[in-house]
1. I, II: which one has distance in nm of label points 7 Å out along Cα→Cβ at positions 105 and 121, as calculated, at 1.0?
2. Comparing distance in nm of label points 7 Å out along Cα→Cβ at positions 153 and 185 across I, II, which structure shows the greatest value?
3. Kindly point out which one of I, II the value 23 was derived from, the read-out being percent of Cα pairs over 18 Å apart, for residues 25-72 alone.
4. From I, II, which structure was Kirkwood radius over Cα pairs in Å = 17.9 calculated on?
5. Thinking of I, II, which structure, once helix-only ellipticity at 222 nm (-39500 (n - 2.57) for each DSSP H run of 4 or more, over all residues; to 500) is computed, gives back -14000?
6. Of the structures I, II, report the one carrying the highest value of Rg/Rh (Cα atoms, Kirkwood Rh), for residues 113-160 alone.
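The numbers here are math on the coordinates, done by the rules we state, and not lab data. Since the structure is predicted, the reported quantities are computational estimates derived from the model, not experimental observations. Cβ atoms are built from the backbone, for glycine too; each structure is taken alone.
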Structure I
Amino acid sequence: MFLTERDVFTWGPSSDMKYKTRSYPLFSACGLNCGLCPRHHSSGTSRCPGCAGEWFSSVHPSCGILSCCNLKDIEYCFLCNEYPCKKYNGADLNDSFISHKNQVLDLERAKQIGMNGYETELSQKVKVLKYLLSNHDDGRRKSFFCTAVNLMTLNDLNTGMELINSEVKKDDSVKTKALIAVRIFENMAEIKGISLKLRKGNKA
């Protein structure tokens with residue numbers, strides 16, 4: 001998916017670099033699911049609009065990946081004939097606010113099924129995450145739910161939600177609902193061999 005004439009430029013306040021506002025900022029140029037990141041679901045000045053979304057430069061003054069895509073007039077790295085380049089060496093080894101484990105795999109998935117198909121899948125995941133944050137977050141589970149939804153398949157998430165809804169009672173407290181959801185997702189992740197903890201390394 002290439003940028004169109006409707007795309008506009010966003011200027012960073014502390015940088016002379018300009019980024020084209022992307023048509024679907026919930027999936028980053030480098031393969032991160034921004035729509036599943038805790039910073040996208042936060043409030044206040046630290047909230048991120050997604051990759052090159054509105055006011056992006058005020059929270060991310062510079063990005064080498066976006067600068068490169070901007071110069072080549074592409075929205076995603078997999079559209080480049082040099083992909084994967086050296087920028088991806090070790091890109092999926094450490095995490096930031098969001099898990100990078102499936103970064104390369106998700107780019108490959110988007111390349112395989114096309115961006116329309118990937119946007120549909122990601123939008124469904126975002127819907128699941130919003131439901132969890134609205135109904136099962138006791139104020140301490142945002143990062144956990146974001147990581148779980150990001151790393152688990154859509155089929156597994158739907159199965160997990162069915163199990164959660166079958167256990168939760170109408171008069172349960174939010175804390176009880178949170179404990180049920182966390183237990184079910186942790187059990188499912190263990191069976192699948194998925195760690196739902198962010199790996200803090202060289203990336204901030």
Structure II
Amino acid sequence: MSLITRDDVVAAIDRIGQVMAQRESELCEMDARMGDGDLGVTMRKGWQVASEVARSTDEPDVGKLLVTCGMKLSSAVPSTMGTLMASGLMTGGKAILGKTELNISAFADFLQGFCDGIIKRGKCQPGDRTVLDSLWPAAQEAKKYDHLNAHAMQGIRDASDAGLERTKRMLPKYGKAAVFSNKALGVVDQGAVVGNLIIHCFCDQILSKGELT
């Protein structure tokens with residue numbers, strides 16, 4: 001049976017750091033239309049720190065590794081989105097403490113924990129047009145599978161994609177974005193884009209193993 005190893009998780013976090021750097025300008029431009037305009041910078045800095053931490057530690061416990069990454073991310077970028085990402089990583093990591101490898105059930109637990117951390121810290125719910133709207137559908141989809149395989153990874157990505165697309169029909173309720181809510185319809189939420197990138201990075205890294213059937 002295929003499992004997600006500790007090295008897979010480290011590689012996924014490293015991939016997130018790379019993708020956030022590549023998409024920095026795009027995320028900043030999206031955020032400038034609805035918020036402060038610093039989303040890309042924040043996510044690049046935060047996830048690159050998380051990547052550095054993940055690559056430098058020899059911690060075998062995947063849960064502890066993720067909690068540590070979350071703590072360092074929080075210190076590096078103490079912004080709203082940085083805090084949400086850190087809370088997601090820490091709560092997701094706590095959900096799988098003690099595990100050195102993850103099956104599909106444990107991966108689903110991590111994704112649900114990531115969402116729960118954001119909900120607790122951000123006081124938001126699915127449908128509020130936030131990062132949660134591309135993460136929550138992925139977490140719920142992951143729970144439907146019994147095996148870690150390519151079909152499951154594609155289903156999780158597709159669920160996140162659909163959640164992101166649905167944000168085009170949602171109005172923001174929080175922060176500066178709520179002030180510019182008239183600009184939101186027909187445009188995907190920039191925070192949900194971040195969540196979607198995270199899901200894609202994890203799923204793509206797992207798929208890149210080439211061992212899933």
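1. Here the read-out was taken from I.
2. Largest one: structure II.
3. Details: I: 23; II: 43.
Structure of origin is I.
4. Values: I: 17.9; II: 16.8.
Structure of origin is I.
5. Numbers: I: -14000; II: -22500.
That value comes from structure I.
6. Across I, II, Rg/Rh (Cα atoms, Kirkwood Rh), for residues 113-160 alone peaks for II.
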